[in-house]
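Computed from the coordinates by the stated procedures, all read-outs in this text should not be read as laboratory data. All of these numbers come straight from a predicted model, not from anything done at the bench. Cβ atoms are built from the backbone, for glycine too; each structure is taken alone.
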Structure 1
Amino acid sequence: MREERWMLTDELFAAGRAEPPEVAAFRMLQEEDWDHFMTDVVDNPAMKFFNPEIPEFAGFKDWEELLYNTAITPFEDELAIPQDVPVEVQDFCRDLRNSMRALGEEWCGGCKAFYSPDEWARVNGSPVSRSTLLVIIHDGGNMAPRFNLDYEQYALYSSIDPMLRTRGLWRDHMSSVESRIYRLP
């Protein structure tokens, strides 16, 4: 559910956490809706959910009730987006996942798909170049033909480049199971 960007109010206002720009914009530009969010949910105020991308809020007792009442199907953990990568990389990952969902192709072959460079260095035991923004693992499953030309699915492979270019990113095919994302020079 976190991948849908729903946040609890106590997460939203946690000390030391920077206010997401979407939240600041919502608070300033839709002041009446923000006031409604802050005051119009009863019971446990920590269980007010806010989504800065939609922007919506809801007052449900837990994540499962939010899911049931909003009809949002969360992505599997395999497609979890690292929160310590740049915003444009997170946006790319969301677009990629949504394009896979639209085709009914969310299966990743049992592999976690997205790694921040630090996480990949810890998991893999080898350092990642400082210019790497994201490591993508595509060992089988529906992610593979989007990053590996050996699958000969050229339309799927080519669909990735526009998603990257619009965000000033590019990819490098490291092996049959790994690609890395960088900023365009």
Structure 2
Amino acid sequence: MDYTPIILKNKGVPVEFAVVEKQPDGTYRRKYDEAGEFEKKKVFIRFTHNTIADIEDQYSTLELWQIAMDTRPTHTLRDSMALALNLDKHEVGESMIEGRIYEYSNAVSTAWGIANGMDPTVASRLLRQGNELAEKQIQENQEQMMQAVAKVTEDSPGKTGSRSGAKRVAPSENSGN
């Protein structure tokens, strides 16, 4: 992604979204290409005074918005990006690509910082560092999941459905009474 200070200041923070189409029932569905992959597009998250005012309207105060970012991050990110992009929150939610919540969080945080006077040069550097950390976090999560799956697999029942372990020497002739 292009995180140059000029882009950040004038267009906003670029993120990748899936292309979605509105369905007759009012829901949104991803658009797929001939290879079966969903189509992607670049959008720019930029906070203006209107965006900030809309956040205040929706969350009552900016402090409550920040609390919501900590306690309900996906919900709050979706709503914040919908306000910044002037789109329906369900359209934005369907457009958000799985596994990129950290990237979206970094984009919203950076857009917020720029709207509040952060130097775009500093924002550019912080955004790159934040996305590198997010990528490391995703890799660590994947490694932990692989270890958990490997442990479950090695602890699973054998071919007969019974767990491995000690066998009785001789069958019991009574119920133990």
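Given that helix-only ellipticity at 222 nm (-39500 (n - 2.57) for each DSSP H run of 4 or more, over all residues; to 500), derived from a single structure, equals -17500, which label among 1, 2 identifies that structure? The structure behind it is 2. State the single structure among 1, 2 that was used to calculate distance in nm of label points 7 Å out along Cα→Cβ at positions 67 and 147, giving 2.5. This figure was derived from 1. With mean count of other Cβ atoms within 10 Å over residues 107-114 computed over the structures 1, 2, the top value is the one for 2, the highest of the group. Computing Rg and Dmax of the Cα atoms in Å across structures 1, 2 gives 18.4, 55 for structure 1.
Largest in relative contact order in percent (Cα under 8 Å, 6 or more apart) among the labelled structures 1, 2 is structure 2.
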